[in-house]
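Next up: some structures, all given as structure tokens.
Nothing in this text is a laboratory measurement; each read-out follows from the coordinates by a stated rule. Bear in mind that the values here come from a model prediction, so they are computed numbers and not experimental data. Cβ atoms are built from the backbone, for glycine too; each structure is taken alone.
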Structure 1
Amino acid sequence: MILIVGLGNPGPRYRGTRHNLGRAVVERLAAELGVRLSDDGWARAGRARLGQATAWLAVPETYMNESGVAVRDLLRRRRRSPADLVVVYDDLDLPLGTLRLRPGNGAGGHNGIRSIIDHLGTGAFPRVRIGIGRPPRGVDPAEYVLARFAPEERAAAEDAVAHAAAAVIAVARDGLETAMNRFNRRAAPIAAPLP
């Protein structure tokens, strides 16, 4: 059994923002699989069947910078280790639409991942990173991640959420290495906005 956690901020104010792509992936999976996400400590979670695999889908109800509180609680109550965790989240260092599955490492500047590492005492857990691209010159990264996608970016963001959802299912069914070989890909080019 694995725990699949989609990072983001709770509440309607943050729905559709760049920082909530991880949360969007898990919510999409739950909808597609008919799983109801219910109150579960510091998160909303539900049990899913993915072929022969069982998974818990969860979205923290903490803010991004406190994601580790929810993740630690979810693992503890299910008596699982960090190796049984898959975290889905946005990444500024990848171009919009790019997916990168990795076995784990440092936080890479992501405050949600840093919080999880701090609370678990390890960075050894699989991740599905979804590229959101760097902010334009002069735009504060903190403002950029909390902004919604521009109209010309929405199709790429929706495509990335769909591919990330499929990648998470592949991790659960086939293992991380097989999923990495299948889903680590470059972003499709995005048309520049018209002048």
Structure 2
Amino acid sequence: MDFKRQIDISRFKKGFFLLGPRQVGKTYLIEQFLKEKGNVLSYNFNSRATYLRLQRQASLFSEEIEAALDKHKFLYLFLDEIQKFPELLDDLQVLLDKHKNALIPLITGSSARKLRQKKVNLLPGRIHSAKLFPLSFVELGLLEKNNVGFEALRRVFKEGLLPGVIRTEKPEEELKYYTDIYLKEEIEAEANTRN
């Protein structure tokens, strides 16, 4: 089941930083946008191999982007889950300044808290920022169908609005796993930070 998200990636001409909770569809949204593009370089920092490869040789990130720009002259750069390797944003700033309109970064991050804690370079003035939230009633198609009755509301309150939960055969079970992990890692960690 695909959902038509209300955010339009193509309007961010300088690229963007897409923040939002886990499982709201940030990666999927960008992958769909990039599907037809031939000039894409992607880094998924959930991949331990990618992380370790770039960590071992500090200059590799910039070198690979420079090589891709030599080949394509214009490049979409997808950095998925940047909060796991935020130091690369300093290197990206240098590249953006050097290749003004040739490099369009599309960056996702799930933990605004981790990024704020580390005082990460969010590339102000160089790219836009946007937030992606769980699905809205419009994105679910409930308003078009005039279907915001009791049953639809009951389902939303019971299962939530996360695309990854709604798509499963057992949404209640999936939501339990999500909240157990998310509440533990994000909410509890935020409370500890404040204390």
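A few notes on this one:
- Which entry (1, 2) yields the derived value 0.70 for FRET efficiency 1/(1 + (r/R0)^6) of positions 141 and 173 (r between Cβ atoms, R0 = 41 Å, to 0.05): 1
- Computed 2.1 for distance in nm of label points 7 Å out along Cα→Cβ at positions 69 and 117 - originating structure among 1, 2: 1
- At a computed 1.16 (Rg/Rh (Cα atoms, Kirkwood Rh), for residues 77-164 alone), which of 1, 2: 2
- When distance in nm of label points 7 Å out along Cα→Cβ at positions 37 and 61 is calculated for each of structures 1, 2, structure 2 comes out greatest.
- Here Rg/Rh (Cα atoms, Kirkwood Rh) was derived from just one of the structures 1, 2, and that gives 1.01; the source is 2.
- Read-out mean count of other Cβ atoms within 10 Å over residues 21-28, computed value 19.2, structure in 1, 2: 2
- Relative contact order in percent (Cα under 8 Å, 6 or more apart) from the coordinates reads 25; which among 1, 2: 1
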